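Derivation of every value follows stated rules applied to the coordinates shown; laboratory data play no part. Quick caveat, the model's predicted, so the values are computed rather than measured. Cβ atoms are built from the backbone, for glycine too; each structure is taken alone.
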Structure 1
């Protein structure tokens with residue numbers, strides 16, 4: 001008995017020592033050395049902001065009801081881009097894909113090098129008519145006020161499109177040819193899945209046998225105050241994204257008058273199935289959280305490091321704590337959300353058919369088929385018919401040790417060594433998912449700071465970007481373009497080799513036939 005009494009505190013002391021030792025030694029400094037960036041040309045932030053504001057005035061809205069598609073708005077935006085970025089349109093080859101998406105090609109001198117692809121999208125989500133009066137400024141007014149540019153698309157994603165073109169305009173003024181080819185691709189329907197835009201662009205490249213060293217789309221950002229206990233800003237680069245499954249549940253019944261109901265109507269049976277799904281969430285995994293934590297653990301408070309360094313003991317506690325917060329839970333499991341339901345057309349008629357749609361956001365490692373099978377087991381009612389209305393399987397995870405990832409991370413830290421960089425799982429969808437067959441290295445990041453309030457504004461009220469942050473995004477793309485295409489053959493080198501640089505090619509519509517190009521004009525904000 002005496003030995004046992006002494007042995008318990010000794011065991012606890014040893015356990016505590018092991019936990020402490022692991023907290024101090026398990027995690028290494030995973031931050032990459034900042035890139036040594038060449039000086040960038042000065043960015044006229046105010047003029048660039050006016051050009052971004054101009055792009056926001058074109059209501060290039062993607063509606064779920066595709067009959068509301070406004071082709072004129074997209075055509076007008078194309079013309080605006082051409083007038084606004086004359087050097088880009090003189091020096092780069094532009095191709096119009098499926099009438100409304102754009103591809104720009106800057107040819108490289110070395111065809112043996114895989115090109116790089118930078119992506120954005122021209123479309124925006126609608127503005128909820130019930131909230132329009134709550135906007136501080138007209139969402140399609142392109143207003144500049146209080147040091148910011150206001151309007152739908154100011155962040156998602158005309159910011160990315162315009163910042164890339166601003167950066168390329170600076171580069172295209174010089175007569176040089178890069179060694180590595182670079183493409184810009186801007187889809188026109190990302191907000192409704194990208195099937196008419198990004199998917200057609202991907203098919204265009206696939207037909208030509210083009211593969212990319214890496215692809216960079218929107219998705220991540222520079223977060224502040226999002227990760228508990230980490231004071232430094234954290235740039236999160238999406239290395240994978242969730243898939244989705246819209247599962248339709250249907251129950252059929254005889255119907256009749258509501259004065260003589262059966263024990264359970266079709267709506268009642270359907271409702272019970274939905275509740276069963278909600279009460280049985282799919283399993284959680286910390287796999288993707290591990291990647292993020294490993295990258296920034298040295299900046300975390302000791303208590304959190306203690307937990308994550310000793311997951312063999314604390315994993316149930318960590319998982320339970322994170323699942324209590326819906327935002328955190330979405331990064332750990334396939335989520336279940338009942339979003340649509342229909343029944344009888346009249347209050348006193350028993351429904352003959354009741355339908356519902358449950359939206360699952362599918363974790364990598366699972367598939368739409370595996371989630372449907374799990375839903376059938378959970379519901380366990382043969383009266384409920386399950387059929388997938390639409391789905392997309394999760395993307396594969398891209399490596400964090402690839403040249404492309406290192407280039408992106410080192411460019412971020414080269415601009416600001418105080419920023420930490422970490423990989424993460426994108427919970428929504430991006431156009432990047434259409435390109436996983438064209439590159440093993442698809443990443444998602446936009447150099448713009450976000451906090452919890454900014455995240456809510458992106459598809460919500462008062463979307464805007466600070467002018468200073470927009471200028472930073474332009475410089476980021478400039479530096480990353482330089483890193484991706486380096487080394488350069490400048491004008492004097494090209495002259496000695498007989499290479500007179502690259503020239504813009506014809507404008508062509510992939511769907512057949514030439515496209516008339518609006519007349520070029522000088523933008524008053526252009527130097």
Structure 2
């Protein structure tokens with residue numbers, strides 16, 4: 001695994017995702033990362049249990065050989081290496097001490113190289129240079145010489161990035177490049193490393209099969225472990241841009257979470273890429289997580305980097321949130337204005353509707369009133385037609401009678417038979433003629449109002465009802481109210497027509513009203529409501 005450092009410049013974390021790349025895009029894998037961040041405490045507890053278990057073994061190995069103690073310390077160091085700097089520093093120093101007891105120069109050199117690597121990860125560049133300066137690389141075995149050169153190359157690259165100076169950074173970058181080339185000469189890259197390197201070739205010369213999907217499957221098919229996948233995925237992210245780069249960084253960050261790696265670069269780079277794409281909320285969430293990891297591990301250089309960027313991201317996020325609030329407020333104000341306008345429109349509409357309904361009611365009432373007036377006019381017209389016809393017929397009959405009496409009387413006088421005039425006049429029976437007139441009037445009235453008698457009696461108790469005798473059409477009482485129905489209400493007129501005194505007519509009317517089932521005024525109205533029949 002030493003050559004992987006050649007590609008990364010820093011240490012990274014690990015994980016394994018058992019799904020095909022063709023079915024995963026940047027957005028979906030970021031969703032997976034968010035879910036994994038919610039479970040990071042579970043992975044941390046798992047690592048703590050592993051460390052606690054090894055510490056118990058270390059205590060039990062206290063009376064054993066230094067080599068056994070060294071191996072256990074090495075395992076504990078590897079667990080702490082990308083998890084917590086302080087603890088890793090303690091155990092790598094124990095390894096250095098045990099290497100001295102073992103008198104094993106190779107283990108001592110390897111332990112010091114490991115010490116230099118965690119000092120580098122923590123941002124202690126001077127101390128890391130001091131450790132590297134204690135080693136004579138020309139006398140080291142080939143494999144250790146390669147690791148030494150990679151460590152020194154990473155140190156130069158790290159301090160060049162940290163200084164960010166137009167003059168000295170170029171010098172450090174040149175030294176870093178030279179050490180990496182020397183490391184490549186010392187131990188050539190493996191087939192795996194060469195395949196990964198092809199991703200950085202220009203697109204015109206890159207193998208057409210070496211797509212992001214290809215590399216995804218390629219690294220999963222090699223048993224790299226979670227940490228190895230994270231390291232290689234981070235390296236591959238530098239070969240791509242846009243969504244492909246986000247995909248590999250998210251893949252690396254997921255593996256870092258699952259391997260409880262705190263000294264991680266992937267999630268920090270991911271936040272920067274998302275920030276460039278204006279996905280500020282996700283960028284802020286991930287850079288906060290990167291800050292927590294850097295603080296937990298003790299990576300001073302990373303904390304400085306994050307603290308220089310975090311306020312910028314936070315400010316932009318606040319601006320976006322404020323913009324969203326402003327948009328929401330504007331939307332709410334627009335909605336409120338629309339509601340107010342609609343309210344006034346509704347009020348105006350309601351007033352118009354109320355006015356229309358009132359007009360409709362008025363029109364309906366007027367139509368009903370007009371209909372009633374028309375009915376009354378038609379009724380009056382019909383009654384007048386009948387009464388006029390009756391009047392003309394009766395007058396015609398009386399004229400004929402008077403004419404006969406006149407001619408007969410004149411003839412008798414002409415003959416000088418004066419004694420025969422009285423019998424002629426005695427032949428005219430006024431009471432009988434008056435009775436005939438009433439009978440004719442009653443017949444005409446009943447013809448117009450055939451249900452008058454029955455309707456009239458519905459207004460009285462059964463014991464007080466007034467019915468004509470056999471052979472009668474109407475009796476005097478019914479005749480008085482019949483004239484009322486015809487619109488003849490004046491007492492003098494009714495009395496003169498019927499040949500009664502006014503007091504007699506009044507007594508008839510009062511007597512009947514007193515026995516009525518309804519009030520007097522309502523009684524007269526009910527009499528007038530009796531309909532004619534055509």
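Relative contact order in percent (Cα under 8 Å, 6 or more apart) was computed and gave 28; which structure, 1, 2, did it come from? Before the final figure, lay out each step's value.
Numbers: 1: 28; 2: 15.
The structure behind it is 1.
Say we calculate FRET efficiency 1/(1 + (r/R0)^6) of positions 192 and 216 (r between Cβ atoms, R0 = 25 Å, to 0.05) for every structure; which of 1, 2 gives the highest result? Mind showing how you got there, number by number?
Numbers: 1: 0.70; 2: 0.95.
Max of FRET efficiency 1/(1 + (r/R0)^6) of positions 192 and 216 (r between Cβ atoms, R0 = 25 Å, to 0.05): 2.
For P(r) over Cα pairs in 10 Å bins from 0, in percent, the calculated result is 3, 12, 16, 12, 6, 3, 3, 3, 3, 4, 5, 7, 7, 6, 5, 3, 2, 1, 0, 0, so let me know which of 1, 2 that is. Could the numbers behind the result be given before it?
Numbers: 1: 3, 16, 25, 24, 16, 9, 4, 2, 0, 0; 2: 3, 12, 16, 12, 6, 3, 3, 3, 3, 4, 5, 7, 7, 6, 5, 3, 2, 1, 0, 0.
Corresponding structure: 2.
Of the structures labelled 1, 2, which one yields -11000 when helix-only ellipticity at 222 nm (-39500 (n - 2.57) for each DSSP H run of 4 or more, over all residues; to 500) is computed from its coordinates? Provide the component values of the computation, followed by the final result.
Values: 1: -11000; 2: -25500.
Going through each structure in turn, the value belongs to 1.
Determine which structure produced the value 3.7 for distance in nm of label points 7 Å out along Cα→Cβ at positions 56 and 288, calculated from the coordinates; the candidates are 1, 2. Could you put the intermediate results ahead of the total?
Values: 1: 2.9; 2: 3.7.
Label of the originating structure: 2.
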